[in-house]
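None of the figures in this text is laboratory data; all of them are computed from the coordinates on show. For clarity, every value in this text was computed on a predicted model and none was experimentally measured. Cβ atoms are built from the backbone, for glycine too; each structure is taken alone.
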Structure P
């Protein structure tokens with residue numbers, strides 16, 4: 001790199017690739033620093049909701065690639081019942097989703113950014129050059145060589161741990177909820193199913209409820225992504241091993257998947273989910289946070305890909321405005337734009353996550369919800385963040401639903417036994 005680009009993007013996942021795409025399309029010189037080499041595996045359910053599809057459509061993604069398997073909705077199990085729900089119609093987002101391995105998805109999206117002019121540096125690390133508390137440059141190291149770049153703006157997209165962000169003062173709100181996830185790939189003759197599947201009430205071999213939930217996402221052909229998630233709001237989460245939780249889910253897995261002990265294709269991999277904008281500060285004098293570094297995961301569902309793409313796009317728009325005006329103070333608008341777009345939704349999401357961390361409330365939700373298709377369809381729409389844009393009563397509706405569940409919870413509410 002003989003000349004410093006206008007923008008350095010640290011991290012080439014969904015948020016970094018999206019930011020690079022939109023900034024390059026706007027005419028800025030962009031360098032993406034990715035520490036691994038594509039294709040690289042990530043701990044993820046590999047699911048694309050309609051919001052993800054919308055963002056990918058905006059970037060010209062090719063949905064005819066053979067690695068992508070189209071999904072029409074969700075099949076959910078809970079309280080001894082099963083319900084199937086198609087993706088709801090929405091005036092802005094499509095009514096379909098997809099499953100694709102992150103190893104395939106991330107490379108294809110970063111190549112879209114490359115076609116717009118972004119320069120992609122793989123197997124390279126980035127470290128901030130900080131002087132008197134201000135980011136002065138980015139030291140890029142690769143193959144034993146290092147170089148200091150002096151971009152005008154840095155987009156920090158290096159994940160939930162954000163090693164680049166730490167010297168800048170970036171940290172996570174310790175009071176905010178987060179999740180743990182573990183997944184592996186398995187062979188299944190039912191892998192061409194057109195529904196994502198979730199199980200909301202895991203039970204051990206003695207029939208006792210276990211904190212957490214499980215998912216099975218079909219990739220088409222003969223492969224499914226099977227994983228489990230656990231929320232920090234459960235009072236029993238610290239004593240639970242995610243490997244054991246995965247085994248418990250496999251014991252609970254519906255028979256139609258025909259997954260057995262020899263069906264596992266890969267070793268399980270796990271990771272942490274930072275959610276509800278728990279990372280911060282969001283912006284500095286010449287840098288912004290996006291994606292997992294920001295903690296952009298949806299607290300209702302654990303979905304991160306769509307919000308990586310969207311925060312990358314939103315950050316790119318603000319960075320473009322700042323560069324075009326030669327006024328980096330414009331970067332301060334980015335947190336305000338995030339608040340306007342997500343503030344109420346994510347605040348309610350935090351309350352919801354804390355509520356369902358109590359097993360009595362969770363059982364009350366399932367007991368009531370699975371008896372009412374309209375209620376479940378409404379819940380599916382809310383949790384997927386697919387409410388109609390003209391519905392301004394979202395916060396009030398959600399609080400009312402949570403309060404109703406609390407009232408319906410059995411005696412003993414407030415204990416976790």
Structure Q
């Protein structure tokens with residue numbers, strides 16, 4: 001009996017025939033597998049093409065005049081500082097009402113009637129480089145629309161927002177813009193003529209604190225501890241300057257640059273919590289009183305005021321609210337509040353202690369019925385109804401600014 005030959009010894013024609021048979025079997029099996037699959041479903045009919053959207057139309061809205069209880073929150077936008085802005089919120093419900101650009105480290109002020117906003121700012125021709133142009137821009141506070149501008153000398157102080165770096169005189173005709181090159185001076189802008197009226201050198205002095213009972217007078221804090229008062233004539237030219245003696249010591253207990261005004265009365269707070277009242281109506285500033293608000297026990301615990309608007313006084317001059325932090329020391333004067341102290345200005349006594357909410361800026365509405373705060377933790381805006389040291393929540397806006405540090409009331 002002959003054994004079958006191994007496959008490698010089979011003739012080539014037999015190996016080829018075996019391959020053909022196997023291929024044929026595969027060919028027979030494939031159609032059977034395909035036949036087992038269900039028939040494809042018929043394609044769905046194409047849906048109708050939607051109508052073309054109508055083109056959008058840009059417009060400028062007007063703030064509802066009934067929303068007069070509003071606040072202006074200045075945000076330097078420090079991580080993209082050439083894109084600063086002022087956001088406007090309703091202080092009763094927190095509704096966002098609009099925004100005004102303040103460009104590169106701009107500062108702003110409201111007109112005496114609060115119908116216009118003045119923004120002193122800087123524009124570079126290539127956003128972050130190029131030719132520098134400083135301007136004072138005028139905006140309508142009802143529409144927030146740009147109205148006109150005045151070109152300024154390229155000396156404007158480029159800083160975080162502070163109240164007294166841009167102010168109007170009492171008659172509303174002149175805007176005072178603080179300069180620093182670093183030499184200090186004040187640019188006087190004539191709003192009627194829409195031009196720069198004067199530049200007033202102010203060596204060693206900072207800020208512009210306008211009198212209320214004189215049309216064109218303002219005062220300044222000076223590094224030697226004195227207060228200088230400058231009087232302008234009807235054309236915005238300086239005609240008088242007088243200084244006090246030394247009122248504070250910048251080395252041992254400096255004054256915050258922020259101040260609170262009620263007519264010619266101004267309150268300045270020291271780093272260690274001494275509240276000083278001045279009258280700035282006359283040709284020479286007058287210190288009316290100084291009162292330590294931090295008692296001995298609190299001083300030992302290091303309680304000190306801090307922030308960018310570290311305190312506020314209500315419109316009747318009855319209450320002061322201070323942002324306070326413990327363990328204060330040299331350099332802690334910008335620390336956010338751990339507590340808010342409510343002080344009765346008639347007696348000088350602390351009447352209430354409120355949650356600090358990490359506040360760095362405090363502000364009363366004009367009538368003193370609302371207390372506002374900006375917190376350093378969440379960049380949030382807080383608004384409370386205020387009554388003799390007691391508060392009730394009205395609005396809370398998280399993320400009201402990226403680096404918000406100044407708040408002003410419209411009403």
Structure R
């Protein structure tokens with residue numbers, strides 16, 4: 001194997017776009033060169049999108065980031081002058097007969113044309129495609145057919161957040177998507193999955209989980225500014241039907257009904273996007289004086305805001321035994337804070353929380369158990385504040401650097 005190998009990483013979502021999908025490809029771009037893999041990124045030009053994060057460094061790297069045009073709706077909306085997508089207003093099409101397998105199919109032609117030039121100019125040794133969207137894997141598969149270069153299909157989700165049969169309404173589309181998934185299965189040199197649930201769904205693959213960006217998570221220990229008058233339950237990341245907040249609201253509501261003095265002493269602090277249905281639950285459980293919503297913030301800032309929390313809350317919904325693994329869990333695992341996880345008991349999230357010294361796994365309907373755990377942390381918070389620290393070994397284990405190292409070992413094997 002030569003001293004340096006050139007990798008082409010194809011990812012529709014990449015900084016300065018924000019939210020969870022960009023952290024993994026950005027980490028590969030940032031850290032794989034430390035293992036003798038130079039990474040050229042192929043992504044899309046600016047699009048109509050909910051959040052941008054300009055705090056992630058893109059300058060100063062030697063390897064190129066190539067941005068192409070696209071005919072997908074998000075790119076076309078941007079060209080028409082729309083910039084920031086408000087989730088409660090304009091809804092872009094996702095999966096319809098016109099946009100199969102996804103609304104990013106209009107990027108395929110542009111990406112293929114650029115990728116062919118990159119392969120020829122940079123002597124590419126391997127290709128990594130990151131989904132969603134599945135269109136990224138179509139690009140990788142076509143390049144594999146043309147150049148016979150090792151191709152890794154990286155699945156950050158099942159198909160999207162949920163598997164094929166829960167994404168498409170048409171039986172014909174389901175059959176077409178299953179056939180496409182089989183093509184990926186057959187042609188990719190390796191499938192990489194962010195959790196065991198996705199590997200089981202695909203039928204094969206290597207599990208390389210996500211990680212926390214250590215530079216960001218150092219903010220958990222930035223002076224530990226806490227409000228001694230308030231017990232704070234912190235929540236990081238998007239709240240919606242995949243990661244619901246209602247179990248926590250039920251537990252806090254129960255505690256307040258049993259002890260009204262807690263009404264003035266407990267606060268729920270959320271940093272991230274939250275859907276309208278979840279916001280409506282605040283009034284349902286009479287918690288409008290107890291919930292503080294900060295909206296989306298860049299990762300480092302978000303952690304600084306949450307660093308004064310006394311405990312953290314994580315939830316994962318269950319869909320017919322399909323379990324997602326939110327990337328925020330790795331930020332939690334290096335926090336040193338107690339974590340209440342309302343997650344399926346046989347999920348990867350439960351396994352990670354059970355491994356963590358300060359984690360507690362509770363099932364969705366076990367409201368009294370949640371309440372008991374919260375009140376136990378509440379009553380012992382002064383002791384907990386003095387003992388919660390994580391060491392360098394734990395911080396690295398759950399980091400994006402560790403994730404990139406595992407990817408490098410996979411590339412070593414494929415290219416040897």
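Structure notes:
- Comparing distance in nm of label points 7 Å out along Cα→Cβ at positions 233 and 337 across structures P, Q, R, the highest figure is found for Q.
- Parent structure of the calculated result 11, given that relative contact order in percent (Cα under 8 Å, 6 or more apart) is the read-out and P, Q, R the choices: Q
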